[in-house]
Structure 1
Amino acid sequence: MHQFHRGRRPYLKPGDPASGLLPFIQPGDGGQPGAGDKCVQAYNFRLCMTRTKENLVPWTEIKPADYEEKR
């Protein structure tokens, strides 16, 4: 149930394969949905939010010095 949706835009310029792939995107169709690929599982972060005032932390817009929007 954790499959990527088909139809995402993987190119630097949407619809233009000659522009190259976005960072970390591999060429190919990705195989069959649900099939294993013998690679390391992806790791993710989970964002937890609250409406409880005493647990609120303000959002910040500070980007790291090495921030790249494409990534």
Structure 2
Amino acid sequence: MTTKWLVRDYHESDLEDVVRLCDSMSRDQSSVFSLAECIGAHRSKQPTVVAVRQGRIVGAALSVVSGERA
């Protein structure tokens, strides 16, 4: 069976699911960004994508752009 998933741009309506995902991941893995930094990056329109499988967000990736650096 092939697992089908989609990577798409983050939408404001994804915030709750992304926070839930980050919260569940933080128990098992350390993150480069804190949850507060992730929320701030999402809200300030930093480049962000989510991975969706069967209608559920299963992953997220974000970057923070500052001047000419990311």
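Comparing relative contact order in percent (Cα under 8 Å, 6 or more apart) across structures 1, 2, which is largest? If you can, show how the numbers build up before the last one.
Working: 1: 27; 2: 38.
Once relative contact order in percent (Cα under 8 Å, 6 or more apart) is worked out for each structure, 2 has the highest.
The value 0.30 for FRET efficiency 1/(1 + (r/R0)^6) of positions 41 and 57 (r between Cβ atoms, R0 = 25 Å, to 0.05) was derived from one model only; which of 1, 2 is it? The partial results should precede the final answer.
Numbers: 1: 0.30; 2: 0.95.
Derived from the structure labelled 1.
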Item to check | Ranking 1, 2 by Rg/Rh (Cα atoms, Kirkwood Rh), the structure that comes out highest | outcome: 1
Checklist outcome for this item: Highest-scoring structure on distance in nm of label points 7 Å out along Cα→Cβ at positions 9 and 33 (candidates 1, 2) is 1
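One of 1, 2 was used to compute mean count of other Cβ atoms within 10 Å over residues 17-24, and the result was 14.5. Which label is that? Write out the running numbers ahead of the final one.
Details: 1: 10.2; 2: 14.5.
Value 14.5 for mean count of other Cβ atoms within 10 Å over residues 17-24 corresponds to 2 out of 1, 2.
Could you figure out which one of 1, 2 the value -9000 for helix-only ellipticity at 222 nm (-39500 (n - 2.57) for each DSSP H run of 4 or more, over all residues; to 500) was computed from?
Details: 1: 0; 2: -9000.
Structure 2 accounts for this read-out.
Laboratory data are not the source of any read-out in this text; all were calculated from the coordinates shown. These figures come from a predicted structure and were not determined experimentally. Cβ atoms are built from the backbone, for glycine too; each structure is taken alone.
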